[in-house]
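Input: structures, listed below.
Readers should treat all values here as calculations from the given coordinates under stated rules, not as data from a laboratory. Nothing here was measured: the structure is a model prediction, and the numbers come from that model. Cβ atoms are built from the backbone, for glycine too; each structure is taken alone.
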Structure 1
Amino acid sequence: MTSGQPLTVLGRSNSSNVQKVMWLLGELEQPCTRVDFGGEFGGNNDADYLAKNPNGVVPTLIHGDIVVWESNTILRYLANHLRADSLYGDDPVSRSYVERWMDWQLSTLGPANRVLFQSIVRTPPEQRRQKVIAEASDQNARLFALLDHFLAQSEYLAGASFSIADIAVGPLAHRWFALPVERPLHHNVERWYGLLCKREAFEKHVMQIGLS
């Protein structure tokens, strides 16, 4: 049973995937304990961690005797368990509008954004490959242009209201706007990102963390 059980998030605060989970918990004003794992903290390849999450990545959610991994699955689990229908939808059609962007983030934007981020932030200046950075920047620009086109007719990703689709994509949009690259003007993405920046939980769990 998980009713009333505490929530623990295993993962470092500067992971965009951990940020998603913490952001959602912040939106729901749901208390939790976060424990640093991964990156400079290590521990994610230890036997005890791998017994919980065989991929050895973060985040991992511990909820009583339930263990959940994969960040977007954790978002769905929390939205379901905490009955946050306004953030997920309560019927197959509305949920499909949410989930398509969550899947797009995982399969399309995430890999492109990761290459750009790691090529700049996680690579010493003398080892950076400008061709890789330029190509990744162009790919990100094309993807955000696609997003911009969609947002011309929708206030948020899943429609008129904020949802876990925005939470899935938001941390990567923050990286895109924070990285030192040239960006085409995407007015609708900027408008949408501005809405995210007004949210207290986004500011706390994404904007204030910094890029590292």
Structure 2
Amino acid sequence: MSNESMKIPQATAKRLPLYYRFLNHLHTSGKQRVSSAELSDAVKVDSATIRRDFSYFGALGKKGYGYNVNYLLTFFRKTLDQDELTKVALIGVGNLGTALLNYNFLKNNNTKIQIGFDVSPERVGSKIGDVPVYHMDDIEKYLESEKIQIVILTVPAPAAQPVTDRLIKADVKGILNFTPARLHVPPTIRVHHIDLAVELQSLIYFLKHYPSEDEAL
């Protein structure tokens, strides 16, 4: 993400990829302009929040006209650094890791899992979804040679912190953590936790106690 977008609130920054994905869909379908109400309905963010998010970047639209899809798409592509390929490494090629390697962000040509790491003799030396899998012993060597600073962590929970300690020494800047372990990292590393069990439990809770989507928001 560009320096410009880093100055905005974190909540806004997290919504930018949602806007970009929908705008890309509109562009593909040939739509030339979109209102904040249409964006709101598509990304499930209220119109006032969308207008406030966009206001951080100046005048992106016109009252009564809405937003020019091509202009917004170009703007957010630059803001999100979508013109540059971001290479990612995946550590832990189990069931989830294998699924991620096969998926490999196929609809996003600007993000790619470049290499995977595991300890299983059955996986090391193989290719999964055209991604080569190397032994965990070689993490530091390949991260440096491939100039990779973002890692997806899908190892068993007990191995998460020991692996993270190695990533710290390898100068990794970002970790997408799919394990339930809470990682201890220095301020120079950003960690995003994705706990599928917690998200599912949260969804079940909201379905039971907030049956209306509007109430849940």
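When helix-only ellipticity at 222 nm (-39500 (n - 2.57) for each DSSP H run of 4 or more, over all residues; to 500) is computed for each of 1, 2, the one that comes out at -15500 is 1. Suppose you compute Rg/Rh (Cα atoms, Kirkwood Rh) for every structure in 1, 2: which one lands on 1.01? Derived from 2, not from the others. Of the structures labelled 1, 2, one was used to calculate relative contact order in percent (Cα under 8 Å, 6 or more apart), giving 13. Name it. This value belongs to structure 2. Among the shown structures 1, 2, from which was the value 1.7 of distance in nm of label points 7 Å out along Cα→Cβ at positions 10 and 34 calculated? This value belongs to structure 1.
Structures 1, 2 were shown, and distance in nm of label points 7 Å out along Cα→Cβ at positions 74 and 98 at 4.6 was computed from 2.
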